[in-house]
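> Presented below are the structures under discussion, each in the form of structure tokens.
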Structure I
Amino acid sequence: MKAFFTQPIGSLVRQNAIGFIGCNIYLIATGFELFESVDGVNRIFNFAWGFTLLAIIIGSYQLVEDQVPEYWKMATGILGTVIILGTLIEISVPEFRENGFSGMYFLWAFNSLTYLLTIRGTGVFRPVYEYLSIFAFTFILIASGGNLFFDYTPPESIQLVFGIAWISMIIGFGYGSYVAWGDKMSSSTE
């Protein structure tokens, strides 16, 4: 157990990126009602989603530390804390179980979009993952911001577009982080 939690950050983030992809596939399948699931199992997957996202966010600073200011290290820690606390609120408070905690999604999308636009074109993320992530986080930002600030929920007719944006986020952010850490670890001199 100790070896798992004290492994190099690149290996930890890569494992959590795979977990993040798996959790999202499960949550999308239950969201589109492809199968029926138990509420407790959904909460476990939601918690695992937040935990894996926490590791990806915290590891993101080490991925780009030579291209961003030092204070980004603390900012990623704070964002990770918001994600895990928001996830815990989302799974424990009945009002948030159905619709989600839009403040957490808005903050995450805003920061992730800023992060991606800041390091865009530096070669950290491959361009296809950059573009997929930018598309996804822009749509998540608009959708969660509309719900947060204007009490506007997108109509059912465009929920498919949100699903496409979420899948783009899984590929761009989840698998993109996995590949970026693989690239960094293979080019590392350590």
Structure II
Amino acid sequence: MKNSTKLQFLGAMALASIGLFVAGCKSVPPLTANQAQSLIQAKYDQSAPTPITITLRNDGMVQGDTAKYWDRTKVYPNGLWADFTLTPDGKKLIAIPGGGDVIEWRPMTAGASNYSVNVNTVIATHLKAINIRNIQSEVLPGASTAMGCDYDEVVDFTGVPAPLAAIGHNPGNQISMQRHADFSLVNGAWVLQSTE
């Protein structure tokens, strides 16, 4: 009887130890795509808005002329180069890097399809985080619990007139980039650690 009492006691102690261990383990809340997107977007929204850089190629120059954002004001003797001056409407929407109001079009050959110049929008916007995917556990230095996800960072053309937004969507413009975000669990809540 002595041995069976000892075994019962040891069994009870083992069960109690397991119960204490399980009670001490906190469940990790899931990181949802909506939570991840909200945390990343909050970071973007807290940063200063920035102008959108638009790369102009031949098609964009024609679209801008049609939209009356600029007019061709000078053609050079080589027949390839030209100056395009921003119209009053264009000046409200477009800024030329380096200042001024003239787009200097200087291709080296006729039909140089890869030749481009950049302009910036006067309207400043925040980037957007969309298409959250691949949420998975990660190891982060200094974090006991961490998760990561991939997402797309996109340029937001809200408030930009449709003709200018269309120019910004032409080939040669980077309006989307794949990024990665890391999160850590702090006091039971997910916190954005970094984006890369």
Structure III
Amino acid sequence: MIEALARIADLQDAYRTAPEVFSVLVNARSHAEAGLALDVLREAVPERTLVKAINMREILQALPTFPCSMAVDDETLAKVAGLTKDKSLLKRRVDGVRGVWTAVTTAGNFCFDLFVVHRGKTLMWAPPSGSADIVNPEVLSLLVKHPPVLGDVIGLVQDMGLVFNPRFYLSLEDWGFDRVDEVLEDFQALFF
């Protein structure tokens, strides 16, 4: 996992090359849309970089959606995760990234929301309701620029006692074969 997170820094050039298409590849809920974005990016981005992007997509999909129940109560979470109270938020500074914090709102063993605070601006992890994205697009941009933020979010989810088990791929073909049923379902939903 640590190696996969370290490789996210390699995605910055691909993100700058075509930010909208890259965002669809990594952040679209639809596997069909991600597959189309992948085909577009193949012309400009090396395959190894695209495999890293697919693996980042898998990490984002494996994280829980909020709100959700936790396996621990909020007091235990605060102790285990090193969170401090700031108004209604429990938060901690992201190591290695200046001016960035991860934060949650909780009650008992229920986590309402996950946030990333960047230079005083609080960004919700989840995109606006009805969005076709996995995470808030502003947060995605921050994750690509500062990979330790994603590592901190994963650590926080694990401190909550939640299951986190992403699939990783070694090639684009492996991802395509593994997701073919979901891609077909997404295409059927678009046209029928």
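> With distance in nm of label points 7 Å out along Cα→Cβ at positions 49 and 177 derived from the coordinates and found to be 2.0, which of I, II, III does the value describe? Numbers along the way, then the final one.
On the way: I: 1.4; II: 2.0; III: 2.7.
It must be structure II, since only it matches.
> Computing helix-only ellipticity at 222 nm (-39500 (n - 2.57) for each DSSP H run of 4 or more, over all residues; to 500) gives -14500 for which of I, II, III?
Going label by label, the one that fits is III.
> Let me ask another. Quick check: 14.0, 43 is what I get for Rg and Dmax of the Cα atoms in Å, for residues 81-168 alone, calculated from one of I, II, III. Which structure matches?
Clearly, the read-out refers to I.
> Here distance in nm of label points 7 Å out along Cα→Cβ at positions 65 and 89 was calculated and came to 3.1; which of the structures I, II, III was it taken from?
I
The numbers here are math on the coordinates, done by the rules we state, and not lab data. Every value quoted in this text rests on a predicted model; they were computed, and no experiment measured them. Cβ atoms are built from the backbone, for glycine too; each structure is taken alone.
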